[in-house]
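Enquirer: Multiple structures follow.
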Structure P
Amino acid sequence: MGFENFGTVSFTAEAKAADFIAYLEAGKVMATRCRQCGASYFPPKMDCPRCLLSDMEWFEIKGNGKLSSYTVVNYGPAGFEADAPYILALGEFGDGIQIFGRLSRDIEEKDIELGMSLMVSPVKLPDDRIAYEFRRT
C-alpha cells in the first residue's frame, strides 16, 4: 500500500517513505534517522536534508511525549469540512522528534493542558484509510 490511503485526504499515491503506511497498518508509528549524521525526522524522510545522504533507518516512536501546543479547528479546509471542529496538536517526543497531528476526540478541550503526557498511535479512519493521533496517557 502506498500513500493513497493515508489520512483524510491524500494527494499522492507513491512516496519514498511508503513503508510508513505499512508500519501504521502494523500498529507502529515510525520515524527515520540518518545513519551518517544522526538527525531524526518525523514525518519520515528517506533523504537527509542535513547531510544530503540517503542512508536512513526506521525507528519506532515509543513512550510518552508532552503536548507543547494545540489549536481548535472550527472551519476545516477542503476535504476536512465535515470533521470540524477538531483539535490539532504538537507533541514533543524523544530523539528531538516533534509530531504534528490530531488530538483524539476522546480528549475534551476542557481537559487539555500544555505539558500533558501524550502517546501517538495509529488510528483507522472510514473507507479503509489510516492515520495517527495523540491519546492521553
Structure Q
Amino acid sequence: MDTWQLIDAPMVEAPDGSTVRPLGALPGAASMARFELAPGAVSRAVSHATVQELWHVVGGSGELWRRRAADGHSKTTVLRPGVTVSIPLGVAFQFRADPDAALLIVAATMPPWPDTADEARPEQGPWLPSIPPESR
C-alpha cells in the first residue's frame, strides 16, 4: 500500500520527447505517469515493443495520431480534457499540443514501463517533430 505525490516525482524525458513524471507502479501489473508536452510542441513518433497504454487528458489540447502495424490503418484524434485513448501494443503514435497551453496526460502503462533503451522504437509519423532526436 503505497502513496505517491506529483510534487515528489522526478521529471525525465520520455522517448517521444515529452516530459514525464513517474507516479507509481504495481510490480508486474501497471505503472502510472503524467506526461506534459509544451505548448505548440510536436513529439517524436514511436511505438512500444512490450507495453500498451491508456491515456487520459487532464489539461490543454492537441491531437494524437495512431497507426496499427498489422494493416496500416491510421487515425487522428482530438485531445482535450476528459478524452481517454488507448495505445495498443505495437501501435505507432505521435502527438502534438495546441499553441495556447501545455498538453497534460495521465497514463497507465501495462505491464509497468521497463525503462530499457529498446522499448520505444522510432517510427515515421505525419508531423515534423519539434523535439530534437533522442540523445540516449
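Enquirer: Comparing relative contact order in percent (Cα under 8 Å, 6 or more apart) across structures P, Q, which is largest?
Expert: Checked P, Q; max of relative contact order in percent (Cα under 8 Å, 6 or more apart) sits with Q.
Enquirer: Looking just at distance in nm of label points 7 Å out along Cα→Cβ at positions 50 and 74, which of the labels P, Q belongs to the structure with the highest value?
Expert: Working: P: 4.0; Q: 2.8.
By distance in nm of label points 7 Å out along Cα→Cβ at positions 50 and 74, the leading structure of P, Q is P.
Enquirer: Further question on the same structure: For the read-out Cα Rg over 2.2 N^0.38 Å, a value of 1.07 was computed from one structure; give its label from P, Q.
Expert: This value belongs to structure P.
Enquirer: If you rank structures P, Q by mean projected area of the Cα convex hull in nm², for residues 34-105 alone, which sits at the top with the largest value?
Expert: By mean projected area of the Cα convex hull in nm², for residues 34-105 alone, the leading structure of P, Q is P.
Enquirer: Using FRET efficiency 1/(1 + (r/R0)^6) of positions 98 and 114 (r between Cβ atoms, R0 = 25 Å, to 0.05), single out the structure from P, Q with the greatest value. Provide the component values of the computation, followed by the final result.
Expert: Working: P: 0.95; Q: 0.20.
With respect to FRET efficiency 1/(1 + (r/R0)^6) of positions 98 and 114 (r between Cβ atoms, R0 = 25 Å, to 0.05), the highest-scoring structure among P, Q is P.
Laboratory data are not the source of any read-out in this text; all were calculated from the coordinates shown. On a predicted model such as this, the values are computed, not experimentally measured, just so you know. Cβ atoms are built from the backbone, for glycine too; each structure is taken alone.
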